[in-house]
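What follows is calculated from the coordinates using simple rules that are stated; it is not laboratory data. Keep in mind it's a predicted model, so treat the numbers as computed, not measured. Cβ atoms are built from the backbone, for glycine too; each structure is taken alone.
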Structure I
């Protein structure tokens, strides 16, 4: 993981992550209802923990969607977890200004 500037433009290098939560949702459509809701409950709790940590760190993401949440390596070998990505609309919290959005966005 690295951050810096190249020719005056900022860049961030992160570990390679996997598919999006949106892609995972598409795969869950084929699961039975009980299995689907169990998976969604677990995933929802993980996303809420990530957002809580982010907000407690003084940042609001500003563009949460299933396609800005990616599967990737977890804290222990062999476990996966969810990672928030695309912080282009992120603002400091408290005190960040409004971020333009579209109808239906969060």
Structure II
């Protein structure tokens, strides 16, 4: 609902510095702070993923160790979620601007 308002802020706050290499940048934008609950961390990383969906962070196996905790939370079975609903959520195709060719 408010994504368009937040997107421009995220583009500024999480912009890659010219002095950062790619791995340092990925670690900076995905590192969880001590104050973040699971829900806050998941929400922040989801917004980062939506804002910067073309980053190799989301599609490269080499970066999996950086985002493993995010994906573990994102795809965990929710409290009260039926097995059928959980499976449907896991196999649903997500919309993003990454082409299928990245995964080939």
Structure III
């Protein structure tokens, strides 16, 4: 499905499809934070390490399904398939955007 997403969010999902973690630098602000699985990952290096670890651990793919604008960004619901219990699963990616890209991302069921 082709969704109309803000450029940093569209770039995030393009980076998800690739193994190139440096592509995340085009999506996130320098001081961004990602909340996933009960942990906070602050700054670009921590976010890249989170992505590498998650890809290695779960070997997953993401398919964005639908999006809803919010006051500070956009929520995107996506189907994840991979090596984890309950696959496939639908998760919500709650993006907060700023002038330099994604400033916060919370991933939850």
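Name the one structure among I, II, III that helix-only ellipticity at 222 nm (-39500 (n - 2.57) for each DSSP H run of 4 or more, over all residues; to 500) of -10000 was derived from. Going through each structure in turn, the value belongs to I.
Taking 14.7, 47 as the value of Rg and Dmax of the Cα atoms in Å derived from one of the structures shown (I, II, III), identify that structure.
Corresponding structure: II.
Ranked by distance in nm of label points 7 Å out along Cα→Cβ at positions 9 and 33, which of I, II, III sits at the highest value?
By distance in nm of label points 7 Å out along Cα→Cβ at positions 9 and 33, the leading structure of I, II, III is I.
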